[in-house]
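What follows draws every value from the coordinates through simple rules; no lab data is involved. In this text, all values refer to a predicted model and were calculated from it rather than measured experimentally. Cβ atoms are built from the backbone, for glycine too; each structure is taken alone.
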Structure I
Amino acid sequence: MDLIQHYFPHLTDQQRQRFQQLEGEFKSWNERLNLVARTDVENLAERHLLHSLGIAKVVEFAAGSSVLDVGTGGGLPGLPLAILFPEVKFHLVDSIGKKIHAVREMALALHLANVTAEQTRAEQVRPKFDYVVSRAVARLATFHTWIAHRYKPASAANSGLYYLKGGDLTEEIAEAGLPATLFELSAYFTEEFFETKKVVFVPATAG
């Protein structure tokens, strides 16, 4: 929690409380469902919550806008972002029902009225959104075909996909043939974990 506070010093008391509560809820659900590797739970704040919030270092979601989180798993990056942006609506989807059940329960426990969750695949989502977020669900070329038509028409200039990925993405971006912008998370977070971590931005108008 101190780690999140360090990088996001302007949190309200309620936001601080919710991040602390999310950490506890996530650990509790993880014992039952293995949302992340059990060995990784001790690094939850850094490798999962703060990593999710890396998206907030490169984009400020507009109040009243909507965000689709694809392949959310245990609610990442959607739940941490929903705490940070209470005026933004988040729709979290995953094909695994048990995980969506956990996400709904966590959102309920945290009183996150701006979160909805649905068991479905990205291709089957009907509503349109201003932004799409995700954590390394598939290669960029494949992933983009799932979400390319999920955007509202006439969205803002910064609307599009914010995709958390790691490693050397040169080949993957070339393969996708998309106008992608890379943001290095090491520019925002000093922990060693973030040295190779990036946010890939693909505008809503691409493809």
Structure II
Amino acid sequence: MKNIVLILDFCVLFLALPLLVFFEILQLPKLLILLLCTMYCMYVLWKDPEFERKMLWNFDGLKNHYKQILIRAAFAMVFMSIIFALFEPEELFVFIIDKPLTWLLIIILYPLLSVLPQELIYRAYIFHRYRFLFGSGRLQVHLSALAFAFVHIIYFNYPAVFLTYGAGYLFARTYKETKSLLAVSLEHAVYGCFIFTIGLGKYFYIS
């Protein structure tokens, strides 16, 4: 019975909700939907005595892995910049030039209003809530990445989905290694802010 509840829980949150938004059946503001889902996931985790609340911050996880995170980010940023410059050179830095105030607002608010909620849902919640269904190995990491990628169908473009599968896999690995929501949220924020800065954010930005 418990497994059935967990399967239904997963299907509603990570399959039904994105599809309802994609087909415009659910027309609430996307940020509101994200925050409501975050509140639900936070409530479930907080009420679960088996959830280690330390994993919400765990400074040791960040301290022990920040060098690897930064080195990996540096290589990824160089790679993304080269690819974007080769295929869409006319779009490079267009967003920050054309909409500097919007860019600044995103850089300030994005980590708090988007990154933290997403990481709580797609890393902390998925890893803990469904651990008995999917185990704690590679399947769990791929499941987190797939769910993270699938929700990005709401942006109606393929690059958003493909990019976020790679990012989701990376973030899931980081969370698994560090056991720190803080560490993976900072990593996510670095990549996200960089993407908006160079112009790739056009695939994730709804004007």
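What to note about this one:
- FRET efficiency 1/(1 + (r/R0)^6) of positions 13 and 149 (r between Cβ atoms, R0 = 30 Å, to 0.05) derived as 0.15 - corresponding label from I, II: I
- Answer label among I, II for the case where mean count of other Cβ atoms within 10 Å over residues 69-76, calculated from the coordinates, equals 25.5: I
- Structures I, II, by volume of the Cα convex hull per residue in Å³: label with the highest value: II
- Comparison of I, II by mean count of other Cβ atoms within 10 Å over residues 141-148 - largest value held by: II
- When distance in nm of label points 7 Å out along Cα→Cβ at positions 5 and 125 is computed for each of I, II, the largest belongs to: I
- Of the structures I, II, the one that -0.57, -0.76 was derived from, the read-out being log10 I(q)/I(0) by the Debye sum over Cα atoms at q = 0.18, 0.21 Å⁻¹, for residues 45-100 alone: I
- Identity of the structure behind -9000 (criterion: helix-only ellipticity at 222 nm (-39500 (n - 2.57) for each DSSP H run of 4 or more, over all residues; to 500), calculated), options I, II: I
- Structures I, II, by relative contact order in percent (Cα under 8 Å, 6 or more apart): label with the highest value: II
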